[in-house]
Structure 1
Amino acid sequence: MQVTYFNRHENMDSETRFKILDLIKELSYKCECDTFTLENYLYGFFDGYNYSRIIPAMDIMETIEKENPSTYNKLMEICRIVQSYPSTKQPNNGNF
């Protein structure tokens, strides 16, 4: 799957940003599997990289769903939110 882009500054509200940060913290403390790449993808949302279609297809998601259904549901919610953002040709329209 190919990475697409969106403008985080125009689309993502502070509530979603806080949900992502909480989720990153939750992954690092609750999951016993290696969540480094997943956490990196979540951080990428802040830079306008749209991994929302890649994350659900990751092998690790099956483990997270079994071990931490609540965390899994939060991940899927974030992916649905980001998927609703319009695509851009470059991350954050080149404005970092």
Structure 2
Amino acid sequence: MPSFGVLAEHECPRCHREVTLPFGDLCDQCKGELDRRARRVARWVALGTTVLVALYVMWRVPPAPTPRLVSAVAIVVWYMLSRRVAFRVAREWLQ
């Protein structure tokens, strides 16, 4: 009796193309399309939240140069982390 890792489907569950895949997996074209859509959503979500955080930081941080520099670095890090998290959430949500 074959193990569950060996079971294979003969069509993609999303687009129904005839390919041999592990059970429940998507074809490469469907994965690429989902990743493109998830990247687009993640980019806009990260940009929106970063603008809100930047406005808040500009309002709350004193005008000295060192706190402004640290805040600018924190905003860049915020964008990178929020984009990564939003990408993973969007990819799972779009599947």
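What follows draws every value from the coordinates through simple rules; no lab data is involved. Computed from a predicted model, the values in this text were never measured in an experiment. Cβ atoms are built from the backbone, for glycine too; each structure is taken alone.
Where does the value -24000 come from, among 1, 2, when helix-only ellipticity at 222 nm (-39500 (n - 2.57) for each DSSP H run of 4 or more, over all residues; to 500) is the thing being computed? Kindly include the intermediate steps, with their values, before the conclusion.
Details: 1: -17500; 2: -24000.
Value -24000 for helix-only ellipticity at 222 nm (-39500 (n - 2.57) for each DSSP H run of 4 or more, over all residues; to 500) corresponds to 2 out of 1, 2.
Given a computed value of 1.4 for distance in nm of label points 7 Å out along Cα→Cβ at positions 16 and 80, which structure among 1, 2 does it belong to?
Values: 1: 1.4; 2: 4.5.
Checking each candidate, the match is 1.
Between structures 1, 2, where is relative contact order in percent (Cα under 8 Å, 6 or more apart) highest?
When relative contact order in percent (Cα under 8 Å, 6 or more apart) is computed for each of 1, 2, structure 1 gives the biggest number.
Mean projected area of the Cα convex hull in nm² computed as 8.1: which structure among 1, 2?
Working: 1: 5.6; 2: 8.1.
Answer by label: 2.
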